[in-house]
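These are the structures in question, set out in turn.
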Structure P
Amino acid sequence: MKYISFHYVNRDTWGTYGPDGGVIDLGAEFINTIPTLRDFLSADDALKTKVTEYLNTGFGGGGGKTSDFPLADVTMLPPITNPGKIICVGLNYRKHAQETGNAIPSYPVLFPRWPESHVGDGQPMIAPRESERFDYEGELAVIIGKQGRRIAESDAMDYVAGYSCYNEGSIRDWQRHASTYLAGKNFFHSGAFGPCMVTADEIADPAALTLETRLNGEVVQHEGVDDLIFNVPQLIAYISTYTEFYPGDVIVTGTPSGVGHVRQPPLWMKAGDTVEVEISQIGILRNPIEAD
C-alpha cells in the first residue's frame, strides 16, 4: 500500500492513491480518530482494520473505494508531516565515503533535520541566498511504525512501517562551519520527502532497492542500497540504544556516490533546475529548485 499526505482546498489530510489514479481522502473519513498518517501508524489494530475495510468496500459495499478527487487537485506534503524526530546518517555508502576521501566510519555518523527543512513531492526546494553551494543527496527514508528502545538487529525490521524517497539538499559551505553538519542540513525547505510511504510488506528487502538521482534529466547518482555501510537493521539497533523510537519517526539512511561537491567542476543546484530521486518499488520524488 502507498500512503500519502497532502493539502486539499483549506486543510492538510492523508490518504492513498485511488484505483483510477486519483486520491482517496482517509483523513476526512477518519478525522476524529486518525487525522494524520502518523496517527494511523500509532493506531491500534482495530482502527487499522477499519481503514482497510473502508478501502475495500467504500460506501456502496463490494466495489472498493473510488477516488475523492484528482491527484492534480492536491498539493503533496511530506508523507509524515509531523515526525517526532528525523535522524540522518552521513557517509553511509562505501563508494560515497571513498569519493570524499573519508575512512569507513566505525559507527554511524548521525545528525538531525527539522520538519520545516523539507517539502513534499512537486514543491520547490529553496536555494538559499546565503550560498551557491546547494547540493543534491538522494536517499532512502525509513519510517518507524511502533515504539521501541534497545531494539535487537534481529527484531529491527518489525519496527519498520514503510519507506520513502528523500532528497537531503545540503548547503555545503554551511555544513562545514562546524563538525556537526547541522547548519548546512537545515535551511528552510532545502530538502524534500516523498512522494509516498510504501508499506514494509511490499518491500521484502530494502537492500535490494536501487536509488537514482537525476538533475535536469541527467543521471548523477545510481547505486544499489546494498552499498550501505550500516544497513537498516543496524541503524535501528544502534539509534534505539540511546533514544526511544515512536511511530512516525524517520531515519534518512545516507546518500550514494556522485554528489555535486566532489565533481570537477562542482555541480550545484540552482534556480530553474529540476531534481528527481527515484527508488525502485517506491516512486519518484520530483522537485523544482527556486531561489530564496
Structure Q
Amino acid sequence: MLRSIPNYDLYGDQALPGWSNSFNFEWIPERSAPYNWEIQPHVHDAFVQLLYLTEGGVEAQLNNARHAVKAPCLLVVPARTVHGFHFSTDVQGPVITATQKPLESLAGVVMPELLAVIRTPAVLRMDESTRHADALMPLFLAVEREYHTHAAGQVAAGMSLLTALLVQVARIQNSLQTATPSITSRKAALVERFRALVDARFRSRLTVEACAGELGLTAGQLTRVCREVMGASSLDVINARIIHEAQRDLVYTSTTVKQLAASLGFEDEAYFSRFFRKQTGQTPKAFRAGAMAHMVRTGSGMT
C-alpha cells in the first residue's frame, strides 16, 4: 500500500473503496479554489483522472516530472500516479475521476489500444488546429449530464461515455505524434512493465524476486525504481493488486472465502485471511459484511 503520500478519492476527501464502480464530474475551480489553487502531491489508489483545461494554466507534477502548461491542454492521471497541481486563478475546465479497473476491462474488450492511454500519465498540449480536440467538450458535458442523472444504468452509461472520451484522447495523442519524454522515461516505462506483469499474473502468487528476474533486475533495484516513480515498494504493488481483486470478488460475487483464497493462489483459507487482515485491518468476512451494508446505505449497488 502507498503509505508516505496521501491517498484520496478526490483531493481532501477520504478515499472511496477501490472495488467500487463509480465516476465523478467536477469543474476544476470547485475543488482547487478552496485550497487557494494549490493541490498538494497525493495519489488515487484505484482512480484515473482526466483534466481538460479550457482556460488558464497549471504547473503539474506527475510522478517525478513537472510541467508548466496553458490551455487548451489535457492531463491524464492514472491510478497510483503521484500528482499535484498549482492552477492559475483564471483556470477553467472539467475534471473526471473514475474507477480505473472497470474502464480497463471495458477497453480490453472494445479497444485494447486504450489500455496504454488509461495507464500512462500524459500531458497533451493542444491548439485550435489539433485534430479531434473539438469532440472533447461535448463528451465531457455528456458525462456531466449522466453524473447528475441518478437513474438506473448510470454507471453503465457513464463508463460507456468515458470510453468514448478515451477514444478521442487516443486520437489526439496519435495526431500530435509526440510524447512527453520525462513522463515516458526509462524508469516510468519499467514500472509500467512491472504493473502489466502483476496484472497478468497476480493470481499465481508472484514474488518480487520473480518479477525482478523477468525484468532483468534485482529485487532491490525493482523496489528502488517503484519507490522513486510510485512512492510504493514493489511488494506493495503486488499486494495492492491482490487485495483489489479480492475486495471486488467479495462484494460482487458469491464466492466463498475458501474459493477466493484458492483462486488467488493461497494454500488455504486461514493463510489468505491473515494476509487480507494484515493489508486491510479486517477479515474477509467482516469486509464483505461492511461493504454490503455500505452499498445498501448509499444505494450504490442499484446504479
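Read the figures in this text as sums done on the coordinates, not as results from a lab. None of these values were measured; they are calculated from a predicted model. Cβ atoms are built from the backbone, for glycine too; each structure is taken alone.
If semi-axes √(5λ) of the Cα gyration tensor in Å, for residues 202-249 alone is calculated from each of P, Q, which structure is the one that comes out at 20, 13, 6? Spell out each step's value before the answer.
On the way: P: 27, 13, 11; Q: 20, 13, 6.
It traces back to Q.
Among the shown structures P, Q, from which was the value -15000 of helix-only ellipticity at 222 nm (-39500 (n - 2.57) for each DSSP H run of 4 or more, over all residues; to 500) calculated?
Numbers: P: -4000; Q: -15000.
This value belongs to structure Q.
On relative contact order in percent (Cα under 8 Å, 6 or more apart), which of the structures labelled P, Q is highest?
Numbers: P: 24; Q: 16.
Looking at the calculated values, the largest one is P.
One of P, Q was used to compute distance in nm of label points 7 Å out along Cα→Cβ at positions 170 and 266, and the result was 3.6. Which label is that?
Comparing all candidates, it corresponds to Q.
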